[in-house]
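Before anything else, here is the set of structures, which you'll find just below.
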Structure P
C-alpha cells in the first residue's frame, strides 16, 4: 500500500505593494504555535512595539499550547489523578471560555476536547497510518465539551480523560491580543500573519487598504485563488489541503469531525472568513469546513455574525457569502 505525506505551509499571502514613503517599518518572524509567523509594524516606535508583539507570542505559546510540556494548558491536561478542578491564568480562562462558546453554538461540531482523537492522527510522519475503528471509537468517548466547566479562573472536569486542545481558536485569540496591544501603544498600521491567519491594524501607511491573497487549495504555494482588501480586519482560512496524507487512493486531512472521528467530508476544500473579530473568524473557518456551506450559512444567520465567507468546494469552485467584501 503506497503512502505519501504532504504538508503545505502558508495558506494566505499578503500582497504588499509600496507602503508609502517615510513610514518607519519594523518586521520580524519566528516559529510559534507550530507555524512560521511574520509581523510588520509601522510607526516611529515600531521596533519597540514589534518586540512587544513577540513577547506576547512567547507568553501565549507557554499558556495555550497543548503539546509544549512546559505550557500551562499541557499541565492542566496532565493534572494529577483525581484532580477535578484547576486554577488557571486569566488568559487561559478567557481562551477556554471562547472555545466552549464555539463548541456549544456549533452543537459540538467544533469541540475543544478533541485532543484524545486528534492525537491518534499523525500528519507529521513519513509513514502515516489510519487509526483503527476501535481506537477511534475509544477516543470519541473522551470527546465532549459539555464535561468541561469554567467558573471564573477555575476549570473543572467531569471526566479524568478529558483534555483540551485550543488549536482551533488559539491563533485568532493571539492575533486579537496583538492588535489590542498595538492599538494601546498608538499603532495605526501593522500586519500580522500567524501562519495564514492574517490580521491588520488600520490601513497601510499610505492610507490604502491591505491586499490579502487567498491560497488556491491543492495548488502550488503562492497560487492565488482570489484577493480581498482589508482595513483593520482579518482574513482566516481553513482547508483540507493544509495537512493531509494519502493511503491507497484515499486522502485523509487534519480537520476531524468530533461526531465521527474521521476527517470531515462536507464537499468543501476550504473556507475563508473575513471580519473584525479574529477569534470568531478563526473558529468559524474550521466550523464551516466541518458543517458544509448550507449549514454554515444557517448558523451565521442564526447568530447574526458580521462576516464574509469564501467557500471553495471540491470542484475548486468559489462562492462568496453573503457577498465579497
Structure Q
C-alpha cells in the first residue's frame, strides 16, 4: 500500500494529513507556522514533522508517493513562489527545497486551487471533472477545475475569483488595489460593508440595528424574517450569482461549490445566489448545480494529497 502527505500551509498553522493513495485519511495534525526571519523555518519544520510521523508509523520513503503542498500565494508549475502576503517568503523554490529536505517527490499549488481539488476528490464535487469552488471567508478565494485539473495559469494566479470586477462604479479600494472586486461584496467583510450601507440608507426597523453587525448576524436575521437582512442578502446574492454566470460561460462547470466561513449559513444561502445565476447565465449553463462544500478545514490537506497523486 502506498501513502502520501497532504500539507496545507496557513499564516498561523500548517495542517498535515497522512493518506493512503486511495484517499483514506490515516492521521492529521497541525504544527505552528514560524513566519519570523522571512519564514525560513517553515519548510524544515514541515520536513521534520513528516519524518517523525513516518518513524511513528514505521513507514519508509519507498512506501511514499510523495508530498503535496498548498500555499497561500500564486505558485507556478515548477513549484516556485514569487511572493507571499503572510508567510514572509519572497522568491522561493518550494518544490526543489522540499525535495532536498525529504528525499521525496513534491508538488505544490495555490491553497484555494488545492482546496477545490480536495472537494472534487473527496467532497461536494466527488465524481465531477468540471467545477468551480468559491471560498467566502475574510476574502473571496476560489479554484477552477477543468477536466479534473486545477487551473493554475501562466502566473499561478488562475481561479482568483475574488478579484473579478463586479461593480464599475465602486469608489473604495479592494485590498488588491483595484476597485469593485467581488471580494468587496461577497466576503464576510464585504457582507458587513453592504449591511452598514443599507442600515445607513434609511430608518427601516431591523434587529441588525441592535447588535454588532457580522455576516453571521445578517444570515441569522434573514432566517428570523428580518426584511432589511433579506435586502442585504439579495444584494450579496446578485453580486455572487452574476459573477458565477460570467465564469460559467468560460469554464462550463457541472457544479459550483460554495465554502468558507460564510457558507456556514447553510442551504438558505444557495437559493439567493442561484436565483441571480439563473437570471444571467447562458442557456447551456442553466443546469449547473450549487452545493455547499463538505470537507471544511480538511479540503486543503485532501487536495494537497490529490496534487501529488
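Details
- Ranked by Cα Rg over 2.2 N^0.38 Å, structures P, Q are topped by Q, which has the highest value.
- Label whose coordinates, when volume of the Cα convex hull per residue in Å³, for residues 84-123 alone is calculated, return 91 (choices P, Q): Q
- Entry that produces -0.32, -0.40, -0.59, -1.31 once log10 I(q)/I(0) by the Debye sum over Cα atoms at q = 0.08, 0.09, 0.11, 0.19 Å⁻¹, for residues 28-219 alone is calculated, selected from P, Q: P
- At a computed 2.7 (distance in nm of label points 7 Å out along Cα→Cβ at positions 180 and 284), which of P, Q: Q
- Answer label among P, Q for the case where mean projected area of the Cα convex hull in nm², for residues 188-235 alone, calculated from the coordinates, equals 3.3: P
- If helix-only ellipticity at 222 nm (-39500 (n - 2.57) for each DSSP H run of 4 or more, over all residues; to 500) is computed and equals -9000, the structure in P, Q: P
Any read-out appearing in this document is the output of simple, stated calculations on the displayed coordinates, not a laboratory observation. The structure displayed is predicted, hence computed values, not measured ones. Cβ atoms are built from the backbone, for glycine too; each structure is taken alone.
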